[in-house]
Structure 1
Amino acid sequence: MEISFNKYQATGNDFVILDNRKNSYDALTQADIKKLCNRKFGIGADGLMLLNEKPDFDFEMIYFNADGNKGSLCGNGSRCIVRFFHSLGFYKDSFKFLASDGTHYAEINSDGSISLKMNDIDRIDSYRNDFLVNTGSPHYIKIVSNLEKLDVYNAGREIRYSKTFEKEGVNVNFVEQLFNPEQIAVRTYERGVENETLSCGTGVTAAALVCYHNETGFNEVKVKTSGGILKVEFDRVAEGIYKNIWLCGNAEKVFNGIFIL
């Protein structure tokens with residue numbers, strides 16, 4: 001089977017994207033997707049997305065983790081698939097698409113960056129002096145120091161496979177407060193990839209909500225990841241209630257080709 005693919009990345013979080021508007025790839029199995037994402041025997045990616053047609057939407061995004069299982073919302077992946085859809089000839093500035101957690105909107109900004117509107121958040125839970133936030137995907141937020149020296153793989157894996165989270169899994173984000181224009185730094189162990197990724201959009205969003213600076217009203221949090229800088233904008237309405245959440249950053253094509261499966 002010939003797979004016509006496109007490879008995109010957003011702050012180093014990389015994805016295989018397949019144009020499935022003609023249902024060409026509906027028969028892909030978990031093993032097929034896992035192979036396509038494999039960095040030794042496939043194309044190599046943190047995840048794979050199908051771009052489907054959907055009435056009343058610009059498109060539908062179906063997201064799979066690198067292990068071949070269907071995933072929850074991917075923030076960086078969403079921004080990448082918007083860039084891909086735009087490249088297909090849909091030259092406009094705003095988009096409406098369907099993802100696993102519902103309707104999302106996205107905009108291509110004048111500087112070429114892409115902003116993704118996230119769903120509103122109505123709770124942040126405390127857990128053993130840390131935080132749990134679901135921003136379309138479940139995230140564990142732990143505030144640390146000396147983030148650059150942290151063994152994210154083992155520390156993240158320990159939490160992800162603890163009894164509380166082992167069954168459903170959780171993405172584990174280690175966050176350090178900074179005193180420069182990038183106000184926080186985040187490193188993430190992602191479930192489904194089962195390793196650290198260079199960036200995680202929903203994780204960055206969750207970390208920014210936890211680390212707001214204005215008690216109420218508009219917040220803009222700049223986030224340093226291993227793959228680059230992201231920005232999260234939102235309104236903090238009250239304790240645990242956040243609206244108008246936007247994840248902003250670049251998303252770029254890496255290459256395209258044919259893979260023989």
Structure 2
Amino acid sequence: MIRIADMDVVFAPGTPDENIALRRVNLKLDPGDFLTVIGSNGAGKTTLYNAIAGTVQTAGGRIFIRENRPGGGPAGERDITREAEYKRARYIGRIFQNPLLGTAGRMTLADNMMLCHKKGYRGLKISLTKSMRDRFREHLRSLGMGLENRLNDNVELFSGGQRQALTLLMTVMSKPSLLLLDEHTAALDPRNAEMIMDMTLRFAKDYSLTVMMITHNMAQALEFGNRLLMMDRGEIIMDINAEEKSKLSASGIVQRFRDIKKRELDNDEMLLG
């Protein structure tokens with residue numbers, strides 16, 4: 001679960017280049033929500049992700065998250081507004097458009113899996129044992145790519161689709177409280193993109209993940225998830241639930257957007273008199 005209250009992000013504040021990238025953003029996701037996020041370039045989608053992940057600092061507002069606890073213990077709401085990015089990475093997973101960013105290419109597959117495994121053991125030295133290799137193979141077998149037989153191969157030898165699938169697997173293995181998908185299929189060919197989306201849905205269900213997915217693919221936005229968010233000029237202008245979304249088409253969303261912009265224009269004209 002994540003809750004964002006009155007969040008602002010301002011770049012170059014107090015200068016001629018000041019840019020209000022996010023304005024009073026309010027958003028709440030319940031456990032298990034799958035939110036698709038759409039909007040034109042510059043709408044604030046990636047800035048929203050960066051603010052949640054801690055890559056950029058907020059100028060106002062608060063960010064709260066309910067952290068998954070090992071063994072299913074009690075989990076309280078945690079204020080992460082001023083928490084460093086590396087600390088948030090313990091419970092926020094993020095996958096980028098570039099399939100090369102989520103793995104270390106010059107390390108073996110086994111070593112990449114080991115790095116993922118160590119996230120749950122802060123301050124302890126963990127050795128790669130035979131039983132651990134067997135567990136890694138079991139996880140990799142779920143991808144259906146034969147990677148369970150390539151633990152000693154460097155990851156740079158894998159295809160883009162294989163690396164993105166591996167990134168997805170390693171991210172969900174750490175059981176994040178929130179999974180941020182930043183156009184994670186956009187750089188793949190249609191076959192691999194479909195494969196990664198199928199895996200995403202399967203893992204989201206199997207690991208009971210809360211997911212936010214940015215996409216420029218309107219068909220994906222309509223097909224996947226139980227909520228649809230549209231951003232424009234740093235603001236959330238639509239938050240559509242599953243029932244509403246099931247009745248919408250791409251043209252229907254475009255028409256809603258036009259209606260909103262027309263009302264804004266009419267209001268501006270009224271204020272100008």
Structure 3
Amino acid sequence: MASRPSFLVDINGVLYTGNKPIAGAAEAVDFLRDNDYSFRFISNATQSCRATLHKKLKSLGFDIREKELFTAPVATARYIKKTGMKRCFLITTGDVYKDFKKEGIVQTDKRPDHVVIGDAGKGFTYERMNAAFNYILEGADLIAMEKDRYWRSSRGLALCGGPYTAALEYATGIKATLIGKPSRDFLLLALADMNAKPKNTILIGDDLITDIAGAQRAGMRGFLVTSGKHDRKDAKRSVIKPDEVLDSIAGLRGLDLYNKKK
């Protein structure tokens with residue numbers, strides 16, 4: 001008898017785009033809950049803290065608990081806390097700093113132990129990038145909360161933190177430690193949070209590289225939804241082959257979820 005699947009569900013591009021919920025997404029979340037599936041909502045979003053993200057999801061009509069959100073900033077803050085060196089220079093925006101403050105991480109521009117980079121939007125100034133460059137040369141670790149190349153905003157595709165992290169890697173010769181997706185460690189931590197195993201888990205996402213390839217490398221099935229970054233043409237051209245391609249997460253209810261990857 002096949003094991004009951006668990007789910008990791010990406011947020012932006014799967015549940016909503018910009019400030020608009022995707023049709024049928026709230027009902028799909030209700031379907032998972034009503035049928036007692038185990039799930040976590042995972043995100044590389046680094047422009048707001050987990051509490052703010054939770055409030056947004058609630059305002060868009062999603063029945064989601066804050067503890068069910070597993071985000072890159074939360075994982076990064078916990079990772080830094082374990083190092084014992086808690087002084088960080090953050091290249092972020094919004095209120096994401098609150099996730100770090102909650103874990104006792106000190107935000108500073110004087111002799112930081114770590115340079116942490118996320119999607120800072122307009123915060124990617126020459127001054128901040130150059131300061132980060134010098135801190136890394138002086139011995140600070142470079143930590144990337146995500147390495148996404150771009151994301152779908154309400155105004156179209158927009159650069160993410162990945163290109164800026166790549167610039168710092170190129171300039172310093174130092175490879176960043178990646179915490180968020182598609183990091184295998186990040187995905188396994190999310191699974192551990194709900195006592196799930198990779199072989200019985202389906203990751204639903206809109207990014208072929210960050211979501212689908214990351215899931216498959218970690219031993220999960222990867223379902224691509226075309227409501228966000230990548231469409232069916234992208235999937236057909238790509239060497240990365242999703243286990244399923246759906247127009248949106250609303251199509252989840254019509255699948256045989258117990259069908260194992262061949």
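Here is how the numbers come out for the structure above:
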{"item": "If percent of Cα pairs over 12 Å apart, for residues 76-115 alone is computed and equals 70, the structure in 1, 2, 3", "result": "2"}
{"item": "Answer label among 1, 2, 3 for the case where Cα extents along the principal axes in Å, calculated from the coordinates, equals 75, 39, 38", "result": "2"}
{"item": "Comparison of 1, 2, 3 - label where Rg/Rh (Cα atoms, Kirkwood Rh), for residues 164-235 alone is highest", "result": "3"}
{"item": "Which of 1, 2, 3 yields -8500 [helix-only ellipticity at 222 nm (-39500 (n - 2.57) for each DSSP H run of 4 or more, over all residues; to 500), calculated]", "result": "3"}
{"item": "Entry that produces 18, 9, 8 once semi-axes √(5λ) of the Cα gyration tensor in Å, for residues 188-227 alone is calculated, selected from 1, 2, 3", "result": "3"}
{"item": "Structure with the greatest value (metric mean count of other Cβ atoms within 10 Å over residues 12-19, set 1, 2, 3)", "result": "1"}
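Bear in mind these aren't lab numbers, they're just calculated from the coordinates by the rules spelled out. In this text, all values refer to a predicted model and were calculated from it rather than measured experimentally. Cβ atoms are built from the backbone, for glycine too; each structure is taken alone.
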